[in-house]
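Before anything else, here is the set of structures, which you'll find just below.
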Structure I
């Protein structure tokens, strides 16, 4: 069985999010998120687990950083889509556009860690975005609060970038209750301002 691998997108997004939301700690985190590894994509699973472990000790800053990172992952991924694909999605009716956006969000989840995968179910104005084998939520002991704000931000950010405003909340987190992480999305609703995701 091959070891899970992390994609360069995650390292880049976390580095930028730490710079944006926790700049006074950037030097500390650059021990793992170093410029050479960011350039060549060589930052592996162990350094990423270390970064996430230390971020969890930062208190409220954890959610600000991972939410910002998820928003960046969505923004950068949508911006890098082929122009034709973006145009085709823009022409779709909004319910089909929402499904297309959530398929892209699922691709982001898979691209950040090869052991993770996501699926979405859409029913009218509500979607359920489920993540299995969350890198963020793989902890030894149950946690008092959800750790999967990254995935909430990925889903909300991808939807918004493709013209489907949405609000999201974590309904279930592997780190808290076990099982898969579940984000519930209220589609076509104006997202409330999230300071962690604001530019």
Structure II
């Protein structure tokens, strides 16, 4: 489990095909690798991956064909948000994030809210099958970052990114058309499932 509070960035520096998947190497100096062990879970752009090797300040992960199918593109040079898994003593500053990507959204708009504030307005088009789980004032993880939904129109939702979030994540360089990993709120998922049995 994760909190969606990203405190480190990295980038994919190597990608080697392995069967129907790939092994990626992530430059992860910012996350502090000293306490990371083989077998630990790390959220990479919101996708929970298992550390299979470690070299200096780089971490390696095996990524299955299924994970490649349902996440945003992983390519050499791709910047990534990184988060270590939640420990029982940690503060839950965001919301509970499983690291199981539900789908890939597309950035529709990314603009300044007001020059003096430094905040930015991000609009994402979610896959139609996820739209019913996204609610105004609810939580969503975008590229592994816990965010509060400000507006919802059809399959599109908008969030506000404050300067701090822009400084510590990879969002700053987003462009319209970019693909982003989405994880819906766990509570919304279970409420919807329970509602199916009330019909």
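Give the label, chosen from I, II, of the structure having the highest value of distance in nm of label points 7 Å out along Cα→Cβ at positions 43 and 139.
I
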When I, II are compared on distance in nm of label points 7 Å out along Cα→Cβ at positions 59 and 123, the highest value belongs to I
Note: Rg and Dmax of the Cα atoms in Å at 16.7, 55, derived from one of structures I, II, originates from structure II
Of structures I, II, which gives 2.4 when distance in nm of label points 7 Å out along Cα→Cβ at positions 27 and 83 is computed from the coordinates?
-> II
Distance in nm of label points 7 Å out along Cα→Cβ at positions 35 and 75 - highest-scoring structure of I, II = II
Comparison of I, II by distance in nm of label points 7 Å out along Cα→Cβ at positions 11 and 91 - largest value held by | I
For which of the structures I, II does the calculation of helix-only ellipticity at 222 nm (-39500 (n - 2.57) for each DSSP H run of 4 or more, over all residues; to 500) return -3000?
-> II
FRET efficiency 1/(1 + (r/R0)^6) of positions 115 and 155 (r between Cβ atoms, R0 = 30 Å, to 0.05) - highest-scoring structure of I, II = I
Ranking I, II by distance in nm of label points 7 Å out along Cα→Cβ at positions 99 and 131, the structure that comes out highest | II
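Taken together, the values in this text are just the output of simple stated rules run on the coordinates, not laboratory data. Note that the structure is a prediction, hence the values are computed from the model and not measured. Cβ atoms are built from the backbone, for glycine too; each structure is taken alone.
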